[in-house]
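Throughout, read-outs are computed from the coordinates displayed, never taken from laboratory work. Here the structure is a predicted model, which means the values were calculated and not measured. Cβ atoms are built from the backbone, for glycine too; each structure is taken alone.
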Structure I
Amino acid sequence: MLQDNLHFIKTRENKYKDCSIREIVRTLSDAMDIIYFSARKLGFGRGGAIILNDEKQYEYIKTFVASFEGFPTFGGMSVKEMEAIRVGLDDTLDEDIISQGPQFIEYLANELEAAGIPVVTPPGGLGCHIDAMKFVPHLKHGEYPAGSLASAIYIASGARGMERGAIDEPWEDDDVEPYGAMELVRLAVPRRVYTISQINYLVDRLCWLRDNKDLIGGLHFEKKGPHQFYDALESNSDWPEKLAAKFREDFGDSL
């Protein structure tokens, strides 16, 4: 994402350490003929934009806008949405704002690594990634370690991680289930959403889960064959109930 990369360019590349975020964006933009972006994350709003530096290309693309989006000046977006994107883009150029996500992710990854929880390093900007194959080595590929760990994390903390493993893999052969090279759980940390106390809470719950990882079991799909995005998963046993019972036993009224 642009915000995270702007932060890393400024903090990791000596050539740009004395440049403002706006200057870095200007340098990137000057190297491009077309900038096409969604404003969901970049601008914190619904919509997006296509920016060109060639008037001939602009006139050609403009003919398609009315058929698919709306008039070129608003592209189907309301005035409120466009104003939200304007504010969001301005925030994207604020170093204090765009640095928060990567800094929180780095803090989370460092705390988990220090606690002996396997994470991908060095920390990036998209999220903190836990290596599920090392966290739950007793689970086989076919039991979906990353999906199982993501479920266990939700039970233990309420944090919703994203599975990046076999569940996500596209099927090229209907008779052969694909398994990726990695089984990761991504813990994304959006900007201006969480406090450091919430990150510490997550670290505490993940440490508890590490100590009780043998209670985590596998998952399976309700039906076999190539999976669709909405296909349901079920636990291979009553391990979610046992994990929740152990959690209540240990934390009691502190919940």
Structure II
Amino acid sequence: MSDTQRDLQPRKIIGINRVGLYTLIHKEVGRFMSVYLQTLAAPVITTLLFYTIFALAFGGLTRTIGGVSFMEFLAPGLIMMTMVQNAFANSSSSIVIAKMQGNIVDVLMPPLSAGELYTGYILGSVIRGLAVGLVTALVMALFVPIHIHSFAVVIIFAVLGNMLLGSLGIAAGIWAEKFDHVATVTNFIITPLTFLSGTFYSVEQLPGLWRVVADYNPFFYMIDGFRAGFIGHADSNIVVGIAILVAINVVLMALCLWMIRTGYKIKS
């Protein structure tokens, strides 16, 4: 075996196209950074508008929940909501645009496995979600004191939440034939689950039936756990929340890998 063959052998064993994977991640990150006013600045403004409405129109400045001010309680929920919505938008729009413009072939032709394609898209979504979350938190900190009770809990739920919506975005993007189909997922799945997740209130305030429904809403565990990392109080068991989010991420990852491997709506 020649020296060149020996140098290539470890890469064959590992089986990862490092250059291709890096290029895909760089493309996904560069895509949203090139229009940062739309992908980073706009979500911050929208979140601040939500914050202002609840502070002024709904008397949020004088209310308390769980021993903390309502505005301090609200901030983490708004940050998480903004993060995951952008994680979904990143992967879904990237795939739908590529399909509609006919350049999806540029992603499918290189020697990238289904796992590498999934990893590239999901990392792009997670990076965008975390970037939006960080910028939003920094801006909101100018208006409300933001204290971090557990940095580890904040990171775990932020990553799991962005992965979940990023995976959902990949599946939606592959399934969708036009942007109207992506909007259907947003309007009938993401938005209702977000508003029923306790983003703007404590689920303990819900009447019996709706409190039970909240227990089956993955967005509830996502936002409740993320908020607990800031205020130190959760309406659910954090460990259970992590287990549920991990399980859903595994299921969505398997779905995405199946769709990519089979070429569902992207190779025909």
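Thinking only about FRET efficiency 1/(1 + (r/R0)^6) of positions 38 and 158 (r between Cβ atoms, R0 = 30 Å, to 0.05), which of I, II has the largest value?
Values: I: 0.60; II: 0.85.
Largest calculated value belongs to II.
Assuming -22500 is helix-only ellipticity at 222 nm (-39500 (n - 2.57) for each DSSP H run of 4 or more, over all residues; to 500) as calculated from a single structure, say which of I, II it is. Spell out each step's value before the answer.
Details: I: -14000; II: -22500.
Of the options listed, only II reproduces it.
Looking at volume of the Cα convex hull per residue in Å³, for residues 78-165 alone over structures I, II, structure I comes out largest.
If Cα extents along the principal axes in Å, for residues 94-133 alone computes to 37, 16, 11, which of I, II did it come from?
Working: I: 37, 16, 11; II: 33, 22, 10.
Only structure I yields this read-out.
From which structure (I, II) was mean count of other Cβ atoms within 10 Å over residues 118-125 calculated, if the value obtained is 23.8? Let's see the in-between values first.
Details: I: 16.5; II: 23.8.
The read-out comes from structure II.
A value of 3.2 was derived for distance in nm of label points 7 Å out along Cα→Cβ at positions 206 and 222; which structure in I, II was it taken from? This figure was derived from I. To test your reading of the models, identify which of I, II gives 72, 40, 37 for Cα extents along the principal axes in Å when calculated. Derived from II, not from the others. Sorting I, II by relative contact order in percent (Cα under 8 Å, 6 or more apart) from high to low puts II first, with the largest value.
For the structures shown (I, II), distance in nm of label points 7 Å out along Cα→Cβ at positions 150 and 190 is largest in II.
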